[in-house]
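In structure tokens below, several structures.
All of the numbers you see were taken from the coordinates with simple rules; none came from a lab. Only a predicted model underlies this, so the values are computations on that prediction, with no experimental measurement involved. Cβ atoms are built from the backbone, for glycine too; each structure is taken alone.
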Structure 1
Amino acid sequence: MTNDDRLFLVTAATGKTGGSTIDLLLRRGHRVRAMVHREDERSRSLAEAGAEVVVSDFHDLDGVTRALQGVTGAYLCHPISPGLIEATTYFAQAATEAGVRSVVNMSQISARREAGSNAARQHWLCERLLDRTNLLTAHLRPTFFAEWLKLWWELRDGEGYLRLPFGEGRHAPIASADQAHVIAAVLLDPEPHDRAVYTLHGPVELNHHDIARVMSSTLGIPVHYEPISVEEFAPAMAERGMPAHRIQHLSNVAIDYQSGVFAGTNDNVEKIGHRAPLSVEQFVLENKPDFGVSGPYFVPFGT
């Protein structure tokens with residue numbers, strides 16, 4: 001255990017990056033407050049692990065203010081849903097009032113002024129908003145998560161399929177657990193990272209044909225990547241009940257992906273998080289049971 005009495009707030013506490021960050025901080029002996037939307041089995045599990053759990057919503061200024069009281073540093077992660085700018089404004093004001101020292105902001109690799117995605121442009125604006133505060137601020141811009149392979153995966157007749165509007169674009173999938181090592185490291189030592197913007201990548205850049213081959217070899221079944229058009233993808237997502245804000249985002253980042261916005265590799269995970277990021281093969285091996293069924297978002301044939 002550490003004698004460090006700092007308190008860290010982690011939002012999106014039941015999500016992948018938030019949950020992994022909490023686990024890391026608690027295992028290292030740090031005090032963690034987990035912000036959740038509701039009390040449920042997941043929040044109870046966080047409390048049992050040693051986190052202080054607070055129920056609040058990003059769009060409740062008083063609730064966010066209470067969550068930030070006594071906090072030294074915070075991880076800010078908003079879902080792909082409307083209200084990001086309002087939520088970040090509430091967070092920045094409440095954090096300033098509470099005397100919070102630093103924030104690690106989960107942004108997107110596609111965040112820029114000219115982004116076609118409304119969410120990506122809003123992330124760029126929120127970066128600029130946080131940069132204007134007195135908080136020590138670091139922005140993380142990951143490429144597509146490795147976890148997305150599970151979401152868009154279809155298992156049919158003993159074969160795997162990825163039907164996505166990504167053309168021949170390339171990226172190096174980054175696992176949420178690897179991102180958590182970076183988040184925790186910056187929370188614990190924020191000064192060297194103030195106003196930094198870090199893109200986060202896995203170790204090897206691949207296109208989806210390459211990814212399918214790696215998955216096939218790892219799972220021992222045929223796996224196919226079948227590029228589809230954005231015009232086919234968007235209505236398929238609408239039929240599955242995906243909100244319009246997210247469809248607009250995913251449709252536009254698919255174009256970004258084809259244009260190379262998500263491409264590249266670097267050593268940020270290893271340099272900052274002191275961990276070698278997982279390869280696609282390692283990620284699939286660690287999550288092999290999840291590929292025994294189809295994911296929730298796959299685009300079926302015939303749509």
Structure 2
Amino acid sequence: MPSVLDSIKVKGMFFKNRLVMPPMQGDHATVEGGVTSKLIEFYEKRAEGLGLIIVEHSYVNLHGQLSKRQLGLYDDHLVPGLKELVKRIQPFNTRIVLQLNHAGGKAPSRLGIESVSASPMESARELSVDEVRMLSYTFGRAAERAMEAGFDGVEIHGAHGFLLNQFYSPLTNHRTDEYGGSLENRVRLPLEVVREVKKKVGTRLLLYRMGSVDLDFMGTQIEDSQYFGKALENAGVDILDVSGGVCGGAPSTLDVQEGFFVPQAEAIRAHVDIPVIGVGGVKTPQFADDVIRDGRVDFIAVGRAQRQDADWAIKAAKYLRAQ
């Protein structure tokens with residue numbers, strides 16, 4: 001079995017190792033969502049030891065913004081700053097993709113945004129069918145901008161209770177039309193978005209961050225996500241990034257041992273023929289290496305540990321080579 005330091009090819013694209021920086025919101029953008037020197041510096045400092053960087057979620061339209069200084073991808077004027085970010089990462093031979101997101105019902109009213117969702121929520125109105133159908137175009141236009149900026153691909157955010165996850169989860173989707181009810185209907189919008197974005201990325205990479213479980217007996221179960229994972233593969237996704245659903249990215253109800261979403265990733269991996277990223281509180285190089293060597297996942301993402309220590313990946317490689 002390969003180690004976490006071994007290279008891998010996906011869709012003909014070379015990754016120097018299997019270490020991933022997952023998307024982590026930093027709120028270092030301008031109030032218009034533009035790239036700043038602080039944002040570039042954050043990624044540049046961490047790029048050398050990584051096979052893949054997934055840049056934090058960028059909002060695809062103004063209704064989808066989550067925070068005041070979140071990175072944006074809703075307009076063409078944001079492309080030059082993103083080009084500079086890509087340019088600064090390229091010398092490290094590290095793949096870089098940009099995550100696309102719509103906050104949906106989680107968009108805060110303090111930003112003066114009208115929140116929208118799959119179904120009515122405490123502070124969000126339900127999207128009409130026509131509005132739902134426009135979302136794939138919106139994500140597609142954002143993906144075009146990411147391609148213009150030079151990213152190696154994009155990741156669609158379908159986890160952590162954001163809009164696409166709100167359509168997928170029965171906890172937040174109570175629609176009675178073609179976008180609600182059955183599992184097949186609840187995944188309809190995410191798959192429409194994937195197909196449209198696929199047209200825009202072409203030969204570059206398409207990742208999907210899946211909200212694999214809701215940790216609620218009335219919510220999304222792992223069997224649902226095994227079905228959904230295969231459907232995403234058939235729609236053109238190249239890599240699945242498996243995380244939590246409406247329970248979020250670090251739910252308190254899970255055992256807090258390292259890799260708390262790796263079991264879900266492993267279960268989904270058994271049903272697909274594309275690489276899978278595991279994630280969830282990974283802290284130590286040994287654990288990261290073990291899950292790759294054991295064939296549980298194909299990539300492993302290390303978030304908070306890398307946020308705290310910019311040299312985590314370099315130190316991890318030195319430690320593992322010394323073993």
Structure 3
Amino acid sequence: MIQADHLTKYYGHQAAIQNLSFHVARGEILGLLGPNGAGKTTTMRILTAYMPPSEGTALVNGFDVFHDSLEVRRRIGYLPESAPLYPDMTVSDYLNYVATLRKVNHRPKQVCETLEKVDLGAQRNLLIGKLSKGMRQRLGIAQAIVHDPEVLILDEPTIGLDPRQIMAVRKLIRDLGGKHTVILSTHLLSEVEQICSRVLIINKGQIVAEDTPANLILHLEGGERVRLKTLAAPADAVNTLRSLPEVSQVCQIDADTFELECSLGLDCRLAVAQLVVERGWGLLELRTVSISLEDVFLELTADQQVRQ
């Protein structure tokens with residue numbers, strides 16, 4: 001559905017993105033994840049034919065974003081970070097206006113169905129300026145889908161919303177996946193985990209990781225991690241724990257608390273428990289620790305030099 005090869009964009013001598021290559025399958029929800037300034041918005045603007053790349057190519061359903069930009073725009077629905085709304089228009093008039101620009105067939109029916117899809121049917125006669133932030137964001141999504149596009153590109157769709165509004169918009173995006181191919185830009189890790197089937201992590205204009213959220217976590221996880229809390233650990237506890245063949249790494253959290261990484265393929269809990277009991281340290285807690293997508297993100301974007 002979407003194929004990007006070696007996308008590069010320069011602003012003057014500064015590269016916003018460099019050699020981005022990725023694909024998005026039909027019906028997939030892909031998350032573009034990265035810190036502010038990583039190149040997410042630049043990538044989306046290229047894919048929507050808003051601006052051309054300096055180098056590389058991007059195809060949407062076989063159409064080139066530079067040479068076939070009109071065909072690409074017909075197939076894409078785009079929600080920029082600030083939704084293009086007119087506060088003095090009513091909800092239905094605005095969406096009808098967008099549908100007219102998009103040359104939508106059976107316009108009244110399509111507008112009505114789209115408003116119901118985004119749960120704005122009851123607000124159809126309200127002025128946009130009177131809508132809440134969450135409702136305006138849903139209307140922004142409505143203008144992106146009113147022409148029933150094959151691809152949806154959403155830039156920070158939940159930014160500035162309260163928790164209840166975020167939940168409503170996320171559910172709407174999940175419902176749109178499958179029928180539409182969705183690219184979602186965000187710097188919110190919870191958003192990716194709850195919505196996206198695959199994630200592309202961008203840092204300093206380059207791709208540093210690409211996989212499902214679960215696989216990224218598994219890849220970074222390596223061996224199993226264990227949290228140990230004792231009553232009174234000796235000063236050489238770290239070296240003693242490291243001496244166990246089942247333990248590959250030990251991090252001391254405080255005087256009596258440790259985080260251990262088990263050797264790959266091994267469960268170190270039994271050996272650790274036996275050692276603590278035999279040495280009389282006083283075993284208070286021993287449990288596995290789950291790694292999160294946040295850990296993956298921080299690991300991949302912490303260094304100044306981008307990992308290849």
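Look at distance in nm of label points 7 Å out along Cα→Cβ at positions 31 and 167 for each of 1, 2, 3: the largest one is in 1. Between structures 1, 2, 3, the greatest calculated value of FRET efficiency 1/(1 + (r/R0)^6) of positions 127 and 271 (r between Cβ atoms, R0 = 35 Å, to 0.05) is seen in 1.
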